[in-house]
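The structures considered in this document are given below.
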Structure 1
């Protein structure tokens with residue numbers, strides 16, 4: 001093997017078995033009966049046709065024309081080169097490809113000379129009929145699915161032969177596919193364990209003599225699913241969007257064409273064994289260092305796709321009735337304040353919830369959606385919305401995913417909106433879907449601000465589990481909102497956030513417009529005294545940007561009592577970075593029969609409707625009389641009689657012991673201490 005191309009990260013591995021694949025050229029075995037060949041692999045391309053523009057090229061997509069040029073370069077010093085992928089070539093794609101139904105990506109992978117590919121879950125996004133009638137016929141390479149029962153058109157394996165070497169490829173799809181696509185899209189299909197299926201097919205190929213060497217192309221993480229048997233000589237993984245360096249003839253090439261992995265083999269045909277193995281991991285920085293130019297044929301496909309995208313990007317995806325804005329600092333423009341609730345951030349959170357539910361086939365599988373304010377980069381005006389508008393609002397290309405969070409983890413995420421007051425952004429707001437509202441105490445200590453959160457009209461249970469839809473950015477700990485260790489059953493369906501947003505806007509009856517607030521600040525409700533007047537300080541009653549709804553009046557209801565106050569919408573420089581816009585002081589007569597946990601109902605003329613449980617300081621008393629006095633008078637009349645009964649019961653021994661906790665509870669409700677429970681009498 002030629003030493004001149006020692007770029008990338010190379011790892012030499014000696015092994016007794018190896019992999020070879022279909023050749024891009026024809027060569028004759030050398031006199032010593034050895035053949036050199038290489039296999040290249042990338043995975044989870046997702047239509048990323050163009051190179052990334054970031055400064056750190058090592059972490060950017062190469063673009064398909066650069067990938068093709070790199071594969072051409074790497075194939076120069078081998079007799080044969082086989083080009084493979086581990087699935088998800090299409091689906092959940094970059095806008096340039098998604099808007100064109102991924103046709104440019106299929107055309108590009110054909111021009112790149114891909115020889116064989118595993119199926120990925122995203123190949124099934126539009127249904128198995130789409131796989132059979134469009135993707136497979138338009139692809140110049142076989143798409144494999146050994147573990148997909150009921151999919152006769154997906155072959156389990158393909159065998160290539162050159163220079164007396166027969167190489168079998170087994171392709172598998174993640175068995176989590178039913179959790180990642182609409183059930184109707186895969187009706188009649190069963191996805192079994194990929195490793196078990198790969199092992200069975202590899203054994204069949206070897207024992208039947210159909211293959212001398214077997215390579216697995218697995219659309220599943222290669223580390224977590226690596227229990228291959230002795231019939232599997234090498235394997236490439238995918239799906240999890242993680243780079244796994246080569247180890248034990250297993251490797252995985254990250255995502256979006258950011259990496260290309262190559263394994264080079266020297267195979268002794270006479271002995272039927274591998275004599276040398278060398279692995280390499282390459283990225284965009286290597287393309288630049290090697291001075292490679294984009295492959296012209298593939299680049300022409302990308303250029304045409306870009307031109308079409310410019311045209312198609314102007315197509316209208318929806319027409320909306322309202323303007324949606326980001327948050328503003330006092331005297332600032334929309335987007336200057338990421339710490340305040342906004343109509344656009346709330347709408348995007350609702351989009352995450354609804355779009356994911358629709359993607360999964362409808363119903364209410366998702367409990368709530370969240371959205372980080374920093375991910376919203378432009379306002380959205382009423383009228384026609386183009387796909388270009390959608391991408392301008394959400395330009396980062398995050399995937400929309402769903403996962404399980406405990407109620408406590410959700411509370412912690414909402415608490416985390418408040419950052420260090422000395423930071424330039426002391427608060428980073430989380431938008432919430434329309435079915436969520438909550439209150440907070442703006443004067444409380446860090447980590448203690450959130451009162452009760454409501455989801456679908458019911459208080460959040462800290463000990464219950466909820467299914468949350470949001471960007472992978474947040475699930476991975478972005479903006480320090482969600483602790484990654486609290487995330488369970490994370491399912492990244494590869495649904496690009498911009499595509500999800502476009503789909504949501506196009507749904508009948510959407511987008512919704514949350515004219516009222518999803519969150520308010522409140523103090524003064526913590527120690528209500530029955531029969532007295534309580535003073536409630538309210539804040540965050542309004543949005544912050546010109547053009548968003550501005551409430552003028554707030555009404556508070558508690559039982560039969562109602563009070564109304566005007567809202568003060570003035571702001572000061574101290575409001576910058578926070579979300580306290582719209583304040584009011586409300587005085588309400590607390591009903592004499594108020595109960596601890598009873599709900600205040602807070603509404604505004606702009607549409608806010610939020611419930612806040614109250615805390616009662618004492619027992620109901622007559623108006624103007626302190627609760628403490630009322631409690632004391634209530635005790636004097638009956639305490640001596642109650643204690644006398646308790647003393648008699650104490651004499652009864654064993655029977656009284658069992659009812660003691662009940663009596664103690666009754667006594668506490670009257671406001672006095674009950675004697676300590678005696679030890680359980682024992683028979684001698």
Structure 2
């Protein structure tokens with residue numbers, strides 16, 4: 001992405017000295033990745049929180065000058081020294097512990113080389129490896145050292161941004177390989193591998209494999225060779241791997257992961273992403289959508305390396321990277337308020353517990369003019385409570401007390417090793433095929449430190465491995481059915497902790513929690529009656545974040561009565577409704593059968609041979625769709641063997657079906673579910689019941 005700080009005021013104010021306040025242990029403790037967390041050498045969970053910045057005259061407001069040459073380096077270093085002091089001045093409420101450093105191309109590009117193509121940060125035609133080496137020594141390495149001296153870990157980002165499309169084997173992959181080959185060989189970078197980490201690229205958009213296809217393995221194929229080059233040079237620190245779609249999509253890594261032991265994923269998040277905004281500040285929706293697009297959050301640490309917000313105010317807005325109009329605000333890339341979007345965002349990152357973050361600029365956290373002019377640390381945007389600066393002043397302080405590293409040589413006393421409390425949110429759950437469920441076991445100790453137990457230390461037993469599987473502590477739903485899972489962990493003191501849960505897997509569950517009412521527009525759903533009412537031209541139904549295979553011969557939709565809203569059944573072979581699809585009008589039918597071996601999407605994909613991500617009911621908003629059942633079957637005439645088992649979440653109540661899949665009773669007491677029914681065989685509570 002191009003620099004987003006163009007919205008910040010450009011003002012020059014002279015420097016004012018102020019005291020340095022120690023916040024982090026010196027030297028900085030070493031960090032590495034274990035499982036889904038960053039940890040110190042003692043295994044304590046660590047969260048990093050700070051800002052990004054770039055040594056560029058324009059984006060630094062000319063505060064250290066306007067020239068980009070050797071003569072400007074001392075002033076630039078002096079300016080950032082002031083920033084680092086302010087960002088870590090706990091006496092004034094600043095608690096940053098990480099700095100994302102952009103190796104700005106204004107230093108690494110050679111202006112004497114011809115510019116080929118359109119000017120912009122994605123253009124690498126003027127890149128100079130010699131200038132990168134030169135300014136690593138005189139500018140970037142000194143900046144890193146100054147940051148670490150003030151208690152800031154450093155995430156290094158390469159010069160510029162990715163072109164809109166990158167491809168395995170292209171010039172940009174070679175460019176990144178060259179950059180990281182040079183950087184990872186630096187003695188200081190290798191010496192402080194526990195404090196310096198590398199973010200391999202900034203905002204890839206479209207990533208294609210060597211054949212020119214946007215395949216699931218394209219991301220892995222593009223970045224794995226760069227990882228291998230860095231490791232081959234001897235750098236052992238944490239690597240942050242980007243995704244596609246401006247660092248908003250990591251689905252490919254779930255199937256084709258990076259091979260390495262010490263890495264996490266660098267993600268971006270702005271209001272409007274992952275289904276959350278001021279208009280829709282729904283944290284639960286954000287949690288679900290974030291997991292759908294960033295499934296690796298369950299197995300690896302994540303750092304949100306760009307995020308910001310401030311509320312709307314009068315003025316001129318701008319278009320974001322997705323082409324969406326962003327209303328004018330106080331100087332951030334995104335427009336939102338803390339009390340709405342901000343609260344939902346924080347709830348989302350706290351839900352996962354392994355997400356660190358850096359704001360998009362120092363000026364998003366604190367008032368730079370107040371800092372360099374008066375030595376005063378004040379939240380950005382006039383300390384506006386609805387903006388990201390004031391919010392993160394409070395958040396970062398809280399994180400500093402609960403997820404901080406301890407010195408490498410720290411020796412914990414017996415009292416400090418005593419477990420204060422245990423959190424193991426392992427509970428009965430309903431999943432759809434392709435879903436996953438992660439319930440980490442966390443031990444809490446005095447002083448706020450915590451240790452997440454590695455999955456390999458927990459013994460799992462699964463009663464039905466064809467229904468669910470467990471990999472790295474993550475439960476993966478495979479196929480319809482029910483499984484009992486027993487988990488056992490023994491502490492260092494010999495105490496045994498155990499949990500036993502039931503996991504139900506059902507492809508088309510009719511519980512309200514399984515129904516997406518807002519796939520497009522906002523609809524309503526009555527769980528007790530299975531009545532769908534889409535909004536105007538809206539869609540609602542089931543979304544499978546990991547995709548599902550429709551392995552049976554037929555997909556059958558049964559209605560209790562003909563629909564009244566011009567309804568269609570729709571299937572999508574991608575995570576969005578914008579793209580390829582299959583649809584069939586329901587008309588006045590009450591049974592709709594889709595032959596999965598023959599029916600194709602608009603782009604010619606056979607439904608039974610391609611993963612399906614969304615199954616929805618479309619309506620014009622003028623009526624209801626009264627659904628009886630939706631299921632897969634191999635039985636052409638839809639006989640009893642085709643009935644998908646119905647498992648009710650509440651054992652005291654159930655629905656009752658006849659052998660033709662027709663619901664004859666809804667939400668009745670289990671004890672009298674079939675009382676008074678005509679003789680025959682029924683399905684109640686997932687079991688066959690004979691009425692004589």
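Brief remarks follow.
- Structure responsible for 6.9, with distance in nm of label points 7 Å out along Cα→Cβ at positions 113 and 441 calculated and labels 1, 2 on offer: 1
- Comparison of 1, 2 - label where FRET efficiency 1/(1 + (r/R0)^6) of positions 33 and 521 (r between Cβ atoms, R0 = 35 Å, to 0.05) is highest: 2
- Value 5.0, calculated as distance in nm of label points 7 Å out along Cα→Cβ at positions 361 and 553, assigned to which of 1, 2: 1
- Structures 1, 2, by distance in nm of label points 7 Å out along Cα→Cβ at positions 385 and 577: label with the highest value: 2
- Of the structures 1, 2, the one that -5000 was derived from, the read-out being helix-only ellipticity at 222 nm (-39500 (n - 2.57) for each DSSP H run of 4 or more, over all residues; to 500): 2
- Answer label among 1, 2 for the case where distance in nm of label points 7 Å out along Cα→Cβ at positions 161 and 241, calculated from the coordinates, equals 2.4: 2
- Among 1, 2, which structure scores highest (criterion: FRET efficiency 1/(1 + (r/R0)^6) of positions 377 and 545 (r between Cβ atoms, R0 = 35 Å, to 0.05)): 1
- Of the structures 1, 2, the one that 217 was derived from, the read-out being volume of the Cα convex hull per residue in Å³: 1
- Origin of the derived value 2.2 (distance in nm of label points 7 Å out along Cα→Cβ at positions 337 and 497; candidates 1, 2): 1
- For distance in nm of label points 7 Å out along Cα→Cβ at positions 121 and 289 computed as 2.4, the structure of 1, 2 it came from: 2
Values quoted throughout were computed directly from the atomic coordinates according to the rules given, and no laboratory measurement underlies them. Just so we're clear, the structure is a prediction, and the values are computed from it rather than from any experiment. Cβ atoms are built from the backbone, for glycine too; each structure is taken alone.
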